[in-house]
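The structures come next, written out as structure tokens.
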Structure I
Amino acid sequence: MTKRLAMAALGLAAAVTTMAAGQGTGLEPLLAELRNPSARARVKALERLGELGRPDAAAPMAAMLADGHDGVQSAAVNALLSLYTVRADLRQRPWGPGSVGKSATASEVAFEAGPLATMPAEVPAEVLTGLSAVVRQGQSVKTRLEAAYALGTLGSPAMGPMGDVTANAVAADLAATLLDPDRPTRQVVARIAGRVFAPPGRTVPASLGDALVNSMNDGDPLVRRWAMDSLGWLRYDRAMQALTDRASYHGKSEEGSAALHGLARIASPASAPVFRALLASSAPTFRVISIEGLGRIGERSVYPAIAESALDAKQVNVTLAAHLAAFLLAQTTDLMPLVMALRNEDTAIQARVYLAEVAERQPLALHELLRSPDPWVRRGTAELLGTSRRPTEEPMLQPLLKDPAPEVIETASEAIRRLRAYAAVAPQP
């Protein structure tokens, strides 16, 4: 065990003692079991604490992330995740583009569900730094990957603010792990970094941003692609030249596409000529990326060229990108084409990513959809507004608590709880 983990382990007895002395909550027997010499007993105590869903037990549970037994570390990761995740089947809540294949662990499933996986909450710093320490130096690759996905879930801006000291410690661990000899570990860290430090509300430490730029030269292609994806989500300006060079060199390959995706999210006006040149690309994917980038850059004069590109392509994914661009460039207020695309399995993820962007940027644009005669549209809109991190949206959702459709009432209720929880942990302007 490293010195850092050993020091964290020393804090367990103090954390348990403090909680047991200060609270008559019935947790004492389970907290005491965390000091049991038997690894099996410690695992069972963690599992039970996770089932109880008591965030006030998070600190002593986090101390178990430093346990010298891999099974206990893994149990601690999953128990901590259980404190904050909703109890619905998260496999039915995919939020964005997933990894290849079916998610294998509970923490990966939670990560794939994005903001729908959790309710915002004040996650103790020792939970986040404990998870990042496991990512960097855990007992097994499996546990390290579990911890990485849990960090990507509990450390995301959807949970609320993260202190600067905590953010710097987490970033340092992730940056160091991007040099780890284990390929799957580097892949997952390159992926989750973009979730943890995504704006608004977060600023990526330069140490991590630069480490991701360096990972664009990793020997593993998936590490390179996830690094470029994260750099886009982070809107890391210092990556622009490297991404532009990579896109130019690799052309229409997956590598070139990943670089362009990153540039489209950074959305610097300096990239506009690159995107304009791709509007006539023979590859629909590159038209999609170029249209997204131009829409986010915000130059309205380019919209006729975007519309012409979409009409010429006759591809549904290009058409959806053009709808997003039309909205971002103030050419339309009609979001129904994106909403209806959620019904189609082939376009659902693309449409959800676009609508989540709208909910974050301009939630007012979704209000009209709450009055749709279609309960499916009302339900989906309520879900999106619930993830907007705009507590001021609650009054628009309140009428849906009397909706004639039970599924709308259920979703609106969860959305309101999510907005209230966010208001409780995040300072409001």
Structure II
Amino acid sequence: MSKMIRWMLMVTLCLALTAGPVLANTVTLDFAHATVGGAWRDVLTTIIEDFQAENPGIVIRENAMKDEIYETVGLISLFQAGTPPDVYFQWGGWLVERDVAEGFAENLTAEMARDGWKDTFSTAAWADATVNGEIYMVPHGIDVTNLIWYNTEIFDRYGLTEPETWDEFMGLCETLKQAGYTPIAAGNKGVGWPMGNWAGHLVSRMIGEAEYNDLLLLKEGTSFADPGVVAALQLLADMVEKGYFNIGVNVIDATEARMQFFIEQAVMHPIGSWLISSALRDAPDLQYAGFDTPAIPEGAGDQTSMIGLTVGYMIGRGTPHFEEAAAFLRYLTSPEVQRYRVQETGSISAVRGTGDASDDPNYHVVVRITETAGSTVAPPDTGYELEVAYAFYNAVAKVMDGVDPAQALQEADQAIAHLR
């Protein structure tokens, strides 16, 4: 057993011991998730408190972890230790497929059909929530995994506008650098998903969506060292060489990079739509907006594509509290609760009838991107096998440290050769 898994088991035990006494004749639902900050943390607390007040026979015992720990070892350690959660958060796509294959998840098809619950969700939410036509995840939100957020006051000060092409993007980065600003704050410490996801979108834009999918599925004849993939990562390598990123991208995490953006140490920040929730809580006076990755004219892919997925909640297989778990998720995804969530966090809900609940302008930025995107590509770590995704992320991290893209991608190919 690794040191990390032993550490997570100790954390789980401590949480169980400090959760407080459980009253007699109550059902305790163990709820594992990755919500530890931002406005959604406060809203989730309120939702849980309200649910418990309306259902005095049910107690929600939370096990919250940072997302990079939760995705890699945190959630799996709960199942392997014999302490599976009754309800747990999951990113849709491959991770849902993995949980089904491992026997972690209950089939929710019949429950979703009861009383028309399924019909309350957006049709677009189901692709990431089903396996072989069966429903295993209750959709909760739709995330755009990478946008480029920017400080509107600084843009206005220098007469800058949202770029339409990659060359225009590079031009405004140079303008900001010459003005004495760090153009882009990025934090890639850990498994490397922040820059890895943006790089994945660049690859899809460069080589095409079908080719991107084949690449990460390790289809015969594909290679990470393909010239188109190298060209995509070369875009980032050029930015590193020109000094458009903060120092130490790989030694700070996403939270630290976000704070650099919030306190105006950097003008732009590439990260997902969940930044809105963090800004509402940590930088309520920040004037900012966002745009999708600018078009790469020489790219073979859809230059209007977005990178994103549906996220949601699953019920642990074999839970003795299935009815109570389903009741909690029905409450959590009820239109009234979701409208409250959207209003307070600026998140996009997978539940119908919530699209007008927020007046945050950046909520509508994300809605516009989701509505106008010509196609959607999956992030490497949720749409594909994790070992493959992490090999790609590791190559991207090396590029951010100045390694030649061709060399970094060749090493990634060698790392996953045994999977082909």
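Name the one structure among I, II that helix-only ellipticity at 222 nm (-39500 (n - 2.57) for each DSSP H run of 4 or more, over all residues; to 500) of -13500 was derived from.
The structure behind it is II.
Quick check for you: by relative contact order in percent (Cα under 8 Å, 6 or more apart), which of I, II is greatest?
II
To which of I, II does the computed value 1.1 (distance in nm of label points 7 Å out along Cα→Cβ at positions 204 and 308) belong? Only one of I, II returns 1.1 for distance in nm of label points 7 Å out along Cα→Cβ at positions 204 and 308, namely II.
With distance in nm of label points 7 Å out along Cα→Cβ at positions 332 and 396 computed per structure, which member of I, II shows the largest figure?
Looking at the calculated values, the largest one is II.
In this comparison of I, II, the computed figure 4.5 for distance in nm of label points 7 Å out along Cα→Cβ at positions 180 and 228 is attributed to II. For distance in nm of label points 7 Å out along Cα→Cβ at positions 60 and 292, which of the structures I, II scores highest? Result for distance in nm of label points 7 Å out along Cα→Cβ at positions 60 and 292 over I, II: largest is I. Rg/Rh (Cα atoms, Kirkwood Rh), for residues 348-411 alone computed as 1.19: which structure among I, II? Corresponding structure: II.
With log10 I(q)/I(0) by the Debye sum over Cα atoms at q = 0.14, 0.17 Å⁻¹, for residues 212-251 alone derived from the coordinates and found to be -0.25, -0.37, which of I, II does the value describe? Don't skip to the end; give the middle numbers.
Details: I: -0.25, -0.37; II: -0.45, -0.59.
That value comes from structure I.
Values quoted throughout were computed directly from the atomic coordinates according to the rules given, and no laboratory measurement underlies them. Small disclaimer: the values here were computed from a predicted structure and weren't measured. Cβ atoms are built from the backbone, for glycine too; each structure is taken alone.
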